[in-house]
Structure I
Amino acid sequence: MKKTILATFSILAVLAVMMVSCGGASTPKASLKNSVDSVSYAYGVSMADQGLAQFLEQAGVITSTTNIEYDYQMRLAAADSTQRIALQSEMESKIDSINKINGPKLNEFIKGMKDAINLDEESAYAHGLSIGVQFSQQMLPQFNTMLYGEDSDTKANTDQLLAGLVSTLKNQELAISKAEANELVQGEFEKAQEEQMARQEEDLKGQYESAIAEGEAYMTENAKRAEVVTLPSGLQYEVLKQGNGAIPTSSNQVKVHYHGTLIDGTVFDSSVERGEPAVFGVTQVIPGWTEALQLMPVGSKWRLYVPHDLAYGSADRGEIKPYSNLIFDVELIGIEN
């Protein structure tokens, strides 16, 4: 996530046109009434912490306090309890002095973000405007889309976003710490991605509804045959030849001959037809194979009936369409290690 935020920030970051309603250049107050407020505030903290502060320092808009903090942390670590109190006070005094110098410049910067009026390109106000316009046109829409979806009426609370951002820039006490903010934003993005993938999966299942139903019907009928064993996972197998050798474990590599077809008999892969056995790790294949191989003694030949969730699932692999059930004749020739 940190790489994502920094990469996005390279086009510049923060806000302008949308902030007119905030008025003035004072720091908006944190008011975390719901999850949207919290993640908006956290995003402002995270943006300021992971790029904006450095940008403003490099642009000469503000003076950094990082070196002072680092220097005093080193000295504090080596000091006794009495010295630590004095050093802590001295460090806070120096940081406070820099914050007072930075304050008016940051107010001008934030005003530029809010008002969206172009001024001299070298001013803090102009930096706020330039960054803010690009944020409002690029980063914020991307943030809303990633977190809430293109069609959602839910949007980031820009007041809370600005509250987190400005409080971080001004070294003020945060309602959500920097570490917690980064973790919250990352967690929300990951959750949104998972939800989006789940929605896409459901949409895809709808497209292949008839194929899924056909596969399930095939497995149901196949399970009625006496020679077919159905495992709790849904995998089915039929013993064509039972060997008496060792049984592979998950750490082994095996040598096999196999012949793979769809349930309609279409051949999609066959080492038998190529005339050359295959060697691979027990866990380097589809889940249905991994399960079966750890039940097969060397010398066995089984026919596997693999449901789509133990095969390639929703992936489209050319001849193997999404949600395809597969059939394999597998001969376990030997264990390689």
Structure II
Amino acid sequence: MINCTHDTAVVILSYNGRKWHELFLPKIIEQAASGYEVIVIDNASTDDTYQYLQQQFPQIRTLQIAINKGFANGYHEGLKQIQAKYYILLSTDFEVTDGWFPPLLKAMEAHTDLAALQPKIRYWREREYFEYAGAGGGFKDSLGYLFCRGRIFNDLEKDEGQYDDDIEVFWASGGCFMVRAELYHKMGGLDPDLYAHMEEVDLCWRLKNAGYRIGYIGSSTVYHVGGSVISYGSPQKLYYNFRNSLILLLKNERGSKLLWLFPLRLVLDGIAGLQMLLGGKFKLTATIIKAHFHFYGSLGKWLQRRRDNKKLINHPTNGGMYKGSIVWAYFIQKKKTFPKLNWLPKKLN
């Protein structure tokens, strides 16, 4: 068990991540003087990452997971061994900036009903632009589709200070995710059976159903390489996107809405698969079918998770929920950027 000397533990889950540690760990360690401890969980790396960390960065603490069962499971197992007031789950391919941490801590200390939050996330390769995984805060539309300020589907905005505010969101990016440790464990943490992709959205949804808020802090900035584990646009990414989105709905959506929304989403997934088939993308169509069959094959497990989650529901919060359809707005109305939605999220106050 690791008992942290600071309130906050920055916890980095690493799998064969030596090249990213060489690039980014020195800055993370330098900024630790602002009040956090750095811990790396090695998720059964097959290279010399663990030995490299011990030799080159003796000032940080390290843990090892014996078998790699995915991103969510790595944190699920590792965080059991770390005692702190706050966790910041930070992916290996993130670069932090000067002063990135104090605004996050200040927000958590100021808002006791704030369960989790994220900073502004920009693209490491094109540094003036927002990054796909989190950007300027995460939202959910009326049909359960996810999107961000600064990134709707594959359209990225240039950061011109338009999202420097502090707001309430529906979900915070798992790539740089600050959460109250007590609540993390009380709510069951990241679901290891999701493996990777949307596991942070699932946790945020559970936290919101329990009456807590999720935040975005625009005065803190980090940079994300992106796609270093599961490539954007890959069949693997598509598989988890379709499978896990169904799981999230079944686990967390209220029953009265699920009665009509779930059948509709099945139809929409079918249309997406048909479009790929007609476009000659046979492998991607097969991937969607595979995702659905794997979901149905574990239906009993997801229904049990829904029953377990229902016991924790208490005055759900609704911040970050867009009442329209992002699919309709983007593809039919051609609203490619967040400001064109003419919708303002709640300020964090």
Structure III
Amino acid sequence: MLVGIYGFGAIGKLLAKAAIERGHEIIGVVDIDEKILGRDIGSILGLDSDYGVSVSPDPQALLDADVVLHATGSYLDRVYPQLVSIIDLGLNVVSTCETLAYPYYRYPVLARALDERARLRSVTVLGTGINPGFIMDTLVAVIASSAVSVERVKAVRSIDASKRREPFRRKLGIGREPGEVKEKMGRGELTGHVGYAESVYLIADAGKLSLTSVVEHQELIVADERIERNGVVVEKGRVSGIKGYGVGYVNGREVIRLELYAYVGAEEYEEIVVESEDYSIVWRSRGTPGDQGTAAVLLSIAEKIDLYGPGLLTMPDIIPFKPYFKASTA
């Protein structure tokens, strides 16, 4: 498979390494960072020799790709022109953009425009990753499909932020004054986690469940004592991470609940609980590395993208397992 990379930050580099490891060929890399423009990706990735592909600011560098792996931003309105430039080259694209995972929630107009453009060019566009895209939505739908009739699902993901890369901790505001972090989040300079509602809607869509309302919320966790984990230090009174949730309701009844905890020193695990009338299913892990998981999910989708058909797709469009929600017939 011939792969193009749009965005060569931390995730873009991981995508490139994983693609090479899986036997694919990188034919073009696009970024705007002047520090890496013109450099061979072999030196950037720490390979034994030059790879023969240099970082370019021009999307035309991706022209011969079978699929473009896009990793630049979280919000569709900001990355929309980038996606259009890829689509207009007639290229399939799989993106880490969190709000592209279910774009009809925040950006219905842009979503329809992307779908029309992708169909016109006969290419596939899909947003995914580890979360949203897999752990707290697709995996939930798959596990819930083993219940005859689902009454409620709950998923919890807990992450020790001290084990994650510095850009991840930075977007949570870890180590900063709470007031400063709140101001920056209000201005969009820091995001915390993006995608609570998107994951709720992905589960609902997989089960053809019509939600009457969705609520999402996140708040800062402030250290009540000095914390030091894995070389990361958070002083007392400073931000150690975030906690948040997304909840989907049907006529006032909670049907889908997703909770995320990401702070320094947190226990690492993921847990999915599916409640049916007769029994419950509980699945639990010891935690999934987010960055490596994102790269793996994107590549797994990219490797089969020719099977999915043109247009703007979401993960429920391509997975065979569909949960049956009792509330959908109420």
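Can you spot which of I, II, III the value 5.0 was calculated from, given it is distance in nm of label points 7 Å out along Cα→Cβ at positions 37 and 317? Answer by label: I.
When Kirkwood radius over Cα pairs in Å, for residues 85-196 alone is calculated for each of structures I, II, III, structure III comes out greatest. Which structure, out of I, II, III, was log10 I(q)/I(0) by the Debye sum over Cα atoms at q = 0.11, 0.15, 0.19 Å⁻¹, for residues 141-284 alone calculated from, if the result is -0.77, -0.99, -1.29? Comparing all candidates, it corresponds to I.
The value 44 for percent of Cα pairs over 28 Å apart was derived from one model only; which of I, II, III is it?
Values: I: 60; II: 40; III: 44.
Attributed to the structure labelled III.
A value of -15500 was derived for helix-only ellipticity at 222 nm (-39500 (n - 2.57) for each DSSP H run of 4 or more, over all residues; to 500); which structure in I, II, III was it taken from? That value comes from structure I.
Any read-out appearing in this document is the output of simple, stated calculations on the displayed coordinates, not a laboratory observation. No experiment lies behind these values; they were computed from the predicted model shown. Cβ atoms are built from the backbone, for glycine too; each structure is taken alone.
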